[in-house]
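Trainee: Several structures are given next for inspection.
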Structure I
Amino acid sequence: MTKKPFKLPDMSRRNALGLMGAGAAALLAPNLLGKPAFGQTPPDAPAGRIMVGVSQEPTVFNPLMPHIEVDDNVHFSIFDALFRINENGAIVPNLASEVPSLENGGISEDGLEWRVRLRDDVRWHDGEPFTADDVKFTLELIVNPDFRSWRTTGHNLVRDIEIVSPTEVTWRMEEPFAPYLSFLTETFIVPAHILSNESNPNEAAFNRAPVGTGAFRWGRRTAGDNLVLQANPDYFGEGPYIEELIFRYIPDMTVLFTQFQSGDIDIVGRSYITQDNYEAANALPDRVVDLVSTPSVESIYLNMERPQFQDPAVRQALYLALDRGSIIDVLYYGLPKPTETFMPQQSFYYHDGLPTHEFNLDKAREILDEAGWLPGPDGIRAKDGVRLSFNNSTTTGAHLREQAQQFVQQTFAEIGVQMNIENLPAAVMWGDFWGQSEFDTAMVGITFLIAADPDVSNRFHTAAIAAQGGRGSNTGQYSNTEVDALLEEGARTFDPDKRREIYLRIQEIIRSDLPFLPLFAYTQVYGRKAGIEGFVPNTNTRSETWHAAGWYWS
């Protein structure tokens, strides 16, 4: 089958900024998805394999179900979406043949009527043709109340889905939703001919051995060790150029780096090379090591339903007692950047005028004293029978986080706060313990945005609290009526400048409320063997394998 390259559609600035809702003029950058770098020539047929080392085990293989970032590595490789967002922030066609806009008739003037034209040369890994039926089925499955869906924001506004032909689908939005095009870049399409026959898609065999349209097919899995994906020779896009893409699960970050040093690992995937190993990695022969500013923010995430954290004075005092400057400089070798917000610093919507964090133990004690949180006989503060004692959790084997926890534990103790460290294996930590808000506090890195759109309803809207019956990832159970209203307004607003005003205000409120205590914005250390070509970091996605189809050995 002839390979057809992805093509960036011709768009006006008005359509790109207004209808995509992804924020800035970077959306207009003309760039093909996975274009070979540095003039290298990829092989005519898939050859070799690439081993990606990850610190957390991928376990969720249905991309529509609740999952964590490491699972995205598998989803981006096996599945396709209607559109993708490339490393320059441009939304480009994937399963669609074009990105809908006002000019091409794909989106109506009011943003309510959508028409998506699809490619006619796509097949599922089992040989069945991809059609508009699959798009309709996927969008309806996401909002099925009996399905354990990961994200429903935006999708819950879709109405009257109509299959015009096998290569064309239309729908109506209940109300304008500016982020929807961006959201669709991370909405992977699943096969109707397989899942529609399942009485309970939550328990389908598909979820253990998925069938997609992507550049790689499901191969084999050894639980607790590795997952092997195999090249899809009938892929409609560019590549794949390697025979096997292997994810090797190595939970200890020190061991992960050791295996990169020895050559057992070709690419260090999530959680990348730890910052304390940057200089050693940079000195390795035949390796390429890059520093990449990412949208992920490390923080101490608070479960706002716990009585200790419902008092704003406690949250303010904890932030004052957080010596994040030392954590950044000493533990992380000065590589991350301080931040006061969830918004990436490279975003058009980033607020650079928020109050700057201060480390001040005396002020923290004063705030707690004035709020009535007084030390008990054991030195731990309490008020109305509630002690300032709680657990903090993260994944075992993340040694820098474990060291940061110990450091925070010591400084919190100086103001009469007891923080107990209770770390868990990744499969437990990021299961219901995280998703259903069973934690007290967590040390966690989160990418808050979906693609490049500033909407954070999935993380901060009251309706996104899964533990309270909502749909979303508001695991901190944060609820603020003004933020809810602003998020809803922002989602209905298409003008970038007006949207910016809304999201600046949201950042101000959340910075004041402190539902999470920001530590820093990550600067990740990417590492790979020098012979790997086509590897391009993409900070608009949560996956370093966002286009592994373009990887090959020189």
Structure II
Amino acid sequence: MPNKISKVATSLCLAMTWASAATAQSAEERAVAIEEPATVVIVNGRVMTPDGFEEAVAIENGIIVAVGSNDEISGFAGSATRILDAQGGAVLPGFHDLHVHSIGGGMSQTACGFRPAASPEEIRQAVAGCVAESEDGEWIQGGNWIANVFADGQQTKEFLDEVAPNNPVMLSDESHHSAWVNSAALAAAGVTRDTPDPVNGHIELDAEGEPTGVLREAAMGLVSRVVPPPTTEAMAEALGIAADLMLSYGVTSYTDAGLNPVSMQVISDASRSGDIRLRIRGCMMWNPNTPDGGESALATIASRHIYATDRFTPDCVKTGLDGVPTESHTAAMLEPYAHSEETGMNSIAPEVLFPAVIDFDRQGLHVKFHAAGDAAVRNAINAIEAARSANGAGGPFHDVAHASFVSPSDVDRVTELNASWEFSPYIWYPSTITRDIVQAIGPERMERWIPIADALDADALVGAGSDWSVVPSIDPWLAIETMVTRQLPGGSDEALGAGQAVSLEQALQIFTLNGARIMQQADRVGTIEPGKFADIFVTLQDPFSMPVTELHNVEVRWTFIEGEVVYDSTTPPASLEGVNR
């Protein structure tokens, strides 16, 4: 048995790298006091610690009690200890995904889907297949389409009418900020040529003044509000699929970035029952542009503690400050879009936003700002500055989410305000959606596309959020590889914003310790060291010894939450059968 030597965990400063030299302490000197043999011992691994790499880790009743060599950690094992052989794979802290739409992500697995950048004919065939499996009058929902696959005038309601004359259809675009619907859907919503644009929304019209079927931003709500909502049973099943999928990638904590009372209750129930074991931060939607001026959202925020559990913390408010920088031109930009005079859509005026953020900050609520364009990013930073001026510097790490474009003059401000960035790693390499954005923005501004390196150079706290299911994959290794290369997965001649590439060590810190800090969990998880909860995972491959262009192939062997195996690659959950991975 080890000596009963306790260790006070040392907090990491943001500038520390994972590659710092290991100390000369023994495993016993780095151990916490334990009375019994370890519950679980993992050996023959590449264990990433704040001080470098070790071979093995001991876990007692959910807590990491020692990290060291195989020989050192063997002393923590007893006759009842479960000993697991990592076979040279990496042992890493659990990943934090700071931007997930978990119930929607789970439901997307059974929606009417087609591949990214599907051609019009592929979309036609997919919708026809979904119609064939549906009853007349049943809604067909799915996606995700991109505009640049269509010829001028081709993307119309009549296109969908031909394959779905008796079913209302609603298909999301690549960003989920636009929708394409057919005549039956418009009729169900009562949308005609005389329907005015809602606040922060646009109904596209053809040359005769009739709706084309393409709806932008808030105009989507005109139709989505008449779509029959899913049952709570269907939502719970979708949440289970999403949770199992995240665990299979080593994601042990996530932030759900857009909850209402129904989805909060579903997550709360699943967390309280133990059906969902991940650590979850809940962000409640607040939009002052609703018919009630956001009052119902404020009532939900006030009742947040009703939903809280040991692992579900609804302490976050999500608000949208603009749209997206695609052909829709709805992201708020400081300078006009390419070949256009448009500068996008500022969704919330400062005189409305600032007092609200000051109040949320006063309550200790984390605020997540959707801000894609540089003008929206500035609006978010100004709101945080107002909160710090009113309440002091010690509030939550409010995060500016997406931040696709940031003025150089605003980069340092997030650091100075003790706030954080949440970048979206799944769209920073050349892809169908980024080609859309290049065309809308122009190549010059794309040189600083998603400026992660700039933010790190400014000593900012940087996290990552997938925005799944807006993006097709929630696999963090896809994001990590392309964060480092800025190329297509597997490598490519083409790169996007190559000057904003980061190192593998930086990418891993973004997904682990930084995410834990932003979610206010760094005292419990985020690093592998004695005293912290064993929220960790083991990979089949060693990512530190493989070419960086192969990182997207990394697979997870086991995932643990508080020392319990919650994913085992040899016996994957039935929920993942047929799921798009």
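Trainee: Tell me which of I, II gives 3, 14, 19, 20, 18, 14, 9, 2, 0 when you compute P(r) over Cα pairs in 5 Å bins from 0, in percent, for residues 202-273 alone.
Mentor: Values: I: 3, 14, 19, 20, 18, 14, 9, 2, 0; II: 3, 12, 16, 18, 13, 11, 11, 8, 5, 3, 1, 0.
Corresponding structure: I.
Trainee: Assuming 3.8 is distance in nm of label points 7 Å out along Cα→Cβ at positions 58 and 506 as calculated from a single structure, say which of I, II it is.
Mentor: Details: I: 2.9; II: 3.8.
Clearly, the read-out refers to II.
Trainee: Ranked on FRET efficiency 1/(1 + (r/R0)^6) of positions 282 and 546 (r between Cβ atoms, R0 = 25 Å, to 0.05), which label among I, II comes first with the largest value?
Mentor: Details: I: 0.55; II: 0.10.
That would be structure I.
Trainee: Also, I was wondering about something else. Which of the displayed structures (I, II) returns the greatest value of distance in nm of label points 7 Å out along Cα→Cβ at positions 82 and 98 on calculation?
Mentor: Largest calculated value belongs to II.
Trainee: Of the structures labelled I, II, one was used to calculate relative contact order in percent (Cα under 8 Å, 6 or more apart), giving 22. Name it.
Mentor: Values: I: 22; II: 16.
Only structure I yields this read-out.
Coordinate-derived values only; no laboratory data. Since the structure is predicted, the reported quantities are computational estimates derived from the model, not experimental observations. Cβ atoms are built from the backbone, for glycine too; each structure is taken alone.
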